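Colleague: Take a look at these structures.
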Structure 1
Amino acid sequence: MKYKHILVAVELSKESHVLIDRAVFLSELLDADVSLIHVDGTHGEIYPELVDIRLNPDQRPLHLETMDQLHEFAEYAKCPVKHFIVGTGDLGDKLKSAIAEHGFDLIICGHHHDFWSKIVSSSRQLINTSPVDVLVVPLEE
C-alpha cells in the first residue's frame, strides 16, 4: 500500500520527535504528506471543534504555552507540515472526524512500555477506533 497522507499523534514531550522523525522518513520514501494532531484530554472537551492551526494561526484552542510547544513540533519536522490539528476531548473520537475530513491513510503514534501504559493507553484506543492503518512506535521510558 502506498500511503499518501501520514498523521502523527503528538504528546507534549520531546518523545514526539521520534514519531515526527519516523513520519518524515516514511514521507520521503513514499512521497506522502505529513500532518500532526494533538488532542488534550486532560480537561475534557472544553473546546469541541478541531482547529487546524496551520490554516487558522490566530485561533488558540489551548493555553499559550501549549501552543508554543506545538509550534515547535511543526518547526522540528524536516518537511512541510500540511495540517496541524489541535483540540480537546477524546483522541479516538476526534480522529474519526479528522480522518474523514482530510483523508489521512496512516496514523503514527507512540507507546510506552511502562506500568501506566498497560492500564491506560492512548495507542490501544487508537488501534481500537481507527478506520486506517496505525503504526505504533515503542518509546523509551
Structure 2
Amino acid sequence: MNLEFNIAVHLLTFLVKHQDERYSSSELAQRICVNPVQLRRVTRKLNEQQFLDVSRGKYGGYQANEQTAQVNLAELLVSFNEERSDGRLYTGDEGSDCEISREIGHTMSHFHKREQDILIAYYKNVTIHDVLNEVLKEDSHETV
C-alpha cells in the first residue's frame, strides 16, 4: 500500500458520496489533505482508466461517473503499486561473496510478489461503495 493508492481510494469515495457535484483539483486536494500535484498525478491515472469524469474549463472539475462506485480496490492497488525506480527496495548485493547478501534480494522479491497476490485477492471483493459504507458506518451509522 502506498500514498497514491490511499489518495485514489479517498478521492473516489469522496466523489461517490458527492456524486452530483463537480470539484476542482484545488478543492479536492484541500478536502483530501494532499498537495494538488499529488492529487493531479492520481487523477491522471484514474481518468485514463475512466474511473471518474473530468471536465476542462472555467466550470470544469472532477466528478464520479456510473463506474466509480463499483471500482474494486484491487484495480487501484495494481494501478498505483507499479515498481518505482527511485530507490532500491531490497538489501544485498548479487556480487557479494556472502551467500545471504547474494540471494536475499531475490528471496524477498518472491515474498513481496506473494504478498501482492494476497492483497489483490482480498481487495477484489472490496469496492469504493463498500469503503463509503464502512466510513459512514464508523462515522455516523448511516449507509448509502
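Colleague: Quick check: 20, 19, 15 is what I get for semi-axes √(5λ) of the Cα gyration tensor in Å, calculated from one of 1, 2. Which structure matches?
Modeller: Values: 1: 20, 19, 15; 2: 35, 18, 12.
Going through each structure in turn, the value belongs to 1.
Colleague: Here helix-only ellipticity at 222 nm (-39500 (n - 2.57) for each DSSP H run of 4 or more, over all residues; to 500) was calculated and came to -11000; which of the structures 1, 2 was it taken from? Before the final figure, lay out each step's value.
Modeller: Working: 1: -11000; 2: -18000.
The structure behind it is 1.
Colleague: Comparing structures 1, 2 by relative contact order in percent (Cα under 8 Å, 6 or more apart), which one has the largest value?
Modeller: That would be structure 1.
Colleague: Computing mean count of other Cβ atoms within 10 Å over residues 29-36 for each of 1, 2, which one ends up highest?
Modeller: Top value of mean count of other Cβ atoms within 10 Å over residues 29-36 goes to structure 1.
Any read-out appearing in this document is the output of simple, stated calculations on the displayed coordinates, not a laboratory observation. Everything numeric here is computed off the predicted structure, so don't read it as measured data. Cβ atoms are built from the backbone, for glycine too; each structure is taken alone.
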